[in-house]
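Next up: some structures, all given as C-alpha cells.
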Structure 1
C-alpha cells in the first residue's frame, strides 16, 4: 500500500507561477513534486532559473493575459504554486495594494479558477492577510469549491535561519477549510533556528551588519540568532553608523555585511545552486535572492501536503482499489 501511495505522490505534477529564481520550485521539487514548467517576467531571474532546473521556464507577463489562461490548462498539472509580487503589501514597500502589482494575486486566483488543479499554494508577505485583495482572491477560490487553509508561518521554525514570516494559502479542490493546519503546525520547531545552527562556523564571523530601514532599528546581529529578513538590498555599514542600544556587538570596525552568496544560504539555497554570477549584476542578484521564497520553507509546506495526502489516502480508496493496491506489494 505504501509504495502505491508513494508512486502516486511522485507523479504530482506542478507548475510554478511568479517563479523568480526558483526558491518555491526547488523546495517542492526536493519534497517529491514534479515541476513541469515555470513562469516569470524578469529575465535575470529566468536566466538563473534555467541554470538550475531541467524543465522549461517561460517569459510571460501575467498582467497582460487578458483573461486568456489556456496556456496553463494545456499543461495538465495537479498543483499550481506561486508567490505573486508582494512589494505592494510589504512593510518594506509603500503599503499601497492599488499600485498594480497587487492585482497579480487576483490573476493567480483567476488562473486557478480556469485550470482548477487539485491543489494550489499561494505565498505572500504576512501583511497580505490584512489586504483587500485577499478578500477578492478568497472569493474566487471559494466560488470554485476550494477548501482553504490559511496560515502565517515563521520561517525560523521550519529549518530557515531567518526571522521571516510568510502568509501561506493552500487550496484543495472540494476540501474543507483549515484541514491542513494540523499537518503544518505539528512539525514546527520549538525554538527558532539561528544562523550558527544552520551554517555552523562556515561564515568565519560572529557578527554581521544588515542595513536597517531606519536608524531607530539596530543593524548589527549575531550568528547565534536568526537573521533578520533577507531583503532585496544589501549595503555596507556606513562610516557614520552610530551604535544602537540593541546591537549585538560594539566592534563596528570588525563588522561587515553578509555577501550576496551568504545571503542566499540564509534563504536556504544550497551551495551548489548556480546564480550565474558572471552574467548577473550584483543589484539583480540581491533583489532575486531577497524576493525568493526560502527553499526550506517551501519544502516544509510541500511536505505538510504530502503528509496530509498519505494520512488520508487509504480511507479514500474504494474496496476494489484497496485489494489491488495490496496486491502491488
Structure 2
C-alpha cells in the first residue's frame, strides 16, 4: 500500500492535446503534449474547428502515452482531472468527454479544473518551497491577470486587462511586422537584435484600478508607426519595433506586478501563462524583485505554455480538498477564475 496520490490529467483548451500523470501535486511522472502549431501556422492563428478535430484524433494517444511513460495503469490512478474552461468550446469538449469516459469506466473520481488555476499551479512543480499566499501575474494569449493566491483553491483577481491580453497583442504586432504565428516567441527572438529604446511606444494607465492593464492603445501605436513609415517611405527596422514594443509590454507588466506585491505585503511573486516564458519579462521581473527583496518564482518554459502537468497539479489540490465533479460536467468557454 502507498499513501501517494496519482492524478491523470487531460488538457485540450486550445491547440495542444496533452495528458500527464502527477504524483502528490508536485512530481510530474509524465507530461505528453501534442502541439498543433505547425498546422495552424498555415492560417495565421488557431482555427477552432481544426483544433477540435485534431484533439479527437490525438487524445487517446496522449493519454495512453502518459500512462506508459509514468509506468502506471488506470487502476493506479486516484482521480482524473481535466480542463473544463475557459477555452475553445469544441476543444474543451473533447478533453472533458475523454476524462468523463475514463473516470466512469474505471470508477475513479472526476475533477474539473480551471485552466488559469492550472497555469498558476505550474509554479508548484519546480518550486517545492512555494506555498500560498502569493501574488501571481498570469499572462497568456487570452488572459492578463494579477491574482492574489490566498490558498491552493482560493483566488482573488486584483487586476486584469480591459481589452487585449498581452499575448494577443504580441500575436497582432508579430503579424503586422511580418513574423507570422505564433507571435510571442518570434517577437522575443527578433527583439534580441533590436534597441528597446529606439521607439517610444506608450504605456497605458487605466482609470478606476491601478492594477488593470490596457494594450489596445499600444497595439494601435505600433500599427500607426508602421503606417507612417510606409507613407514616408522610411525603412522599418523590424528588430527595433519588436524590441520597443516588447519593452513597452513587459515594462507595464513588471511595474504592476511589483506594485501589487508591495501593496499586498506578501513579498512573493510568481508568473504563469505562455507569455511568462518571454525572456525579457522574466529578466525584467527577476531584476525588479531582486532590487525590492521580493522572492520570485516561475515555471520552466515547458510548463508555461499549455500542458497537462499543470492541470494535474491543480487537480491534486482540488482532489485532496474534496472537490468532485459530476457526470454533468460540461465545457464552459468563458469560465471565470474562482467559479465552479
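None of the figures in this text is laboratory data; all of them are computed from the coordinates on show. From a predicted model like this one, the values you see are computed outputs, not experimental measurements. Cβ atoms are built from the backbone, for glycine too; each structure is taken alone.
Structures 1, 2 were shown, and helix-only ellipticity at 222 nm (-39500 (n - 2.57) for each DSSP H run of 4 or more, over all residues; to 500) at -13500 was computed from 2.
Taking relative contact order in percent (Cα under 8 Å, 6 or more apart) as the quantity of interest, name the structure among 1, 2 where it is greatest. Write out the running numbers ahead of the final one.
On the way: 1: 18; 2: 25.
Between 1, 2, the highest calculated value is found for 2.
Comparing FRET efficiency 1/(1 + (r/R0)^6) of positions 75 and 179 (r between Cβ atoms, R0 = 35 Å, to 0.05) across structures 1, 2, the highest value is found for 1. Ranked by FRET efficiency 1/(1 + (r/R0)^6) of positions 139 and 219 (r between Cβ atoms, R0 = 41 Å, to 0.05), structures 1, 2 are topped by 2, which has the highest value.
The value -0.54, -0.73 for log10 I(q)/I(0) by the Debye sum over Cα atoms at q = 0.11, 0.13 Å⁻¹, for residues 67-186 alone was derived from one model only; which of 1, 2 is it?
On the way: 1: -0.37, -0.52; 2: -0.54, -0.73.
Answer by label: 2.
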